[in-house]
Structure 1
Amino acid sequence: MIATVIADIVRSRELLDRAEAQKVIHRTVARAEADAPLALAPLTAVVGDELQGEYPTIGAAAAALLLVRLALPDGIDCRFGVGLGDVRPVELDGRTIPEGPAWWAARTAVERVETLQQRVAPFARTWFEAAEGTDAAVVQSVALANAYGLARDQLVSSMSDRTRRLTYGRCVGRSQRDLAAEEGVTQSAVSQALASAGSAAVVEGFQALRAGATS
């Protein structure tokens, strides 16, 4: 059982340069994976505005997708559907096609988060879905992940571009002093920005997910 991810670009048709946005997302995913290698298969563009990836656990997926969201610049955002279940790759004309309940669940999840954005949770960007037939413990884990994901997305979506960069830096272990030097501000300004945005909770959540994913 693994966690599969289907991602698409939010409001892609409104972007002035969709090709450049896709390049930015590709670089962002590569950076996040370099800083925290958690994927079995990192998010990769497959068709149109869609990306797909695979992670060993729901925690690894949640941690990796947080870094991607934090690293994306203003004006470019993605939503993510995470499916938990089995994968059965299909060989077709020399190609391996991802298939199976986990992928069906991921498709349901990305459609669900888009619906949430349009109705009750405009800042929602991530949804988790268990494949049909999974046991009660997995279903409970998915429910907890969704409760966490909705709160986390609210915080991240409310951050400024700079605060997301600072939060990303803290997630991957950079000091406030180094971040202040890079941004050209004082360490006190960094501390205040992180505190006002609730970044400490996001960072602690990331560390907990990463520890669970690599233990």
Structure 2
Amino acid sequence: MAKIRERNRELIIEVASKFFAEKGFAATKTIDIANSAGLPKANVYYYFKTKQNLYRSVLESITEPLLQASEPFYENDDPATALEEYIRAKIRISQTHPHASKVFASEIMHGAPHLPEDIAAQMQDQTKQMCERIQSWIDQDLMAAVPPQHLLFTIWASTQTYADFDWQISQITGKEKLDQEDYDQAADLIVKLVLSGCGIQVGTKEKETA
């Protein structure tokens, strides 16, 4: 029974992500989400109580992996390894959570009117810690003196574009949907550009043992 409930919750969140991404919070109707999920409208309210709670769950479905993506910053002393793992994690999020990523991006672009304060605080705290970590690498001469905030802005823009601007990418590539090779190539290029721009084309540990 618990597994059925969990599957239903995940299905509703997945379907809701698409509706919120395409129509926004105000224009999305709970009945449309229920119909698309093949479930009674009552089930949506059973699991989430309100549309606001469902929207929060959609945001949590993307913010949780975004928060987890920063773990390489604290697990690695080598900035090259940390940045590469972070970039690849961000690309995977765009690949596996495209609709929720759009919802999050739209929320931010509109001034975060529905973003819960606790989630906003977590994201801000994460960014602060990542910037401090980058600055520590700069202070240790492990990478070039780049503005930490702007480095993160660049990484966010280049990785999230693969979810937030999928229509444009589809038009340019001629593909209805990117395949794994496309995402791997994107990650490889972004890693190369970022590491090169930061003056760390190879890991500092590799340099020491070479």
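Every number in this text was worked out from the coordinates using simple rules, so none of it is lab data. As the structure is a prediction and not an experimental result, all values here were calculated from the model. Cβ atoms are built from the backbone, for glycine too; each structure is taken alone.
Ranked by relative contact order in percent (Cα under 8 Å, 6 or more apart), which of 1, 2 sits at the highest value? Before the final figure, lay out the partial values.
Numbers: 1: 20; 2: 23.
Biggest value here belongs to 2.
Once Cα Rg over 2.2 N^0.38 Å, for residues 30-133 alone is calculated for every structure in 1, 2, which label goes with the largest value? Kindly include the intermediate steps, with their values, before the conclusion.
Values: 1: 1.09; 2: 1.27.
Once Cα Rg over 2.2 N^0.38 Å, for residues 30-133 alone is tallied for 1, 2, the winner is 2.
State the single structure among 1, 2 that was used to calculate distance in nm of label points 7 Å out along Cα→Cβ at positions 62 and 198, giving 2.4.
2
As an exercise: FRET efficiency 1/(1 + (r/R0)^6) of positions 118 and 158 (r between Cβ atoms, R0 = 25 Å, to 0.05), calculated from one structure in 1, 2, equals 0.85. Which structure is it? Walk me through the intermediate numbers first.
On the way: 1: 0.85; 2: 0.35.
This value belongs to structure 1.
Can you say which of 1, 2 returns 62, 40, 36 when Cα extents along the principal axes in Å is computed? Intermediate values should be presented prior to the final figure.
Numbers: 1: 55, 41, 35; 2: 62, 40, 36.
It was calculated from structure 2.
Out of 1, 2, which structure matches 15.8 when mean count of other Cβ atoms within 10 Å over residues 126-133 is calculated? Present the calculation step by step, with values, prior to reporting the outcome.
Numbers: 1: 22.4; 2: 15.8.
Structure 2 accounts for this read-out.
Assuming -18000 is helix-only ellipticity at 222 nm (-39500 (n - 2.57) for each DSSP H run of 4 or more, over all residues; to 500) as calculated from a single structure, say which of 1, 2 it is. Write down the numbers at each step before the final one.
Values: 1: -18000; 2: -25500.
Source structure for this number: 1.
If mean count of other Cβ atoms within 10 Å over residues 78-85 computes to 21.4, which of 1, 2 did it come from?
Values: 1: 26.1; 2: 21.4.
Label of the source structure: 2.
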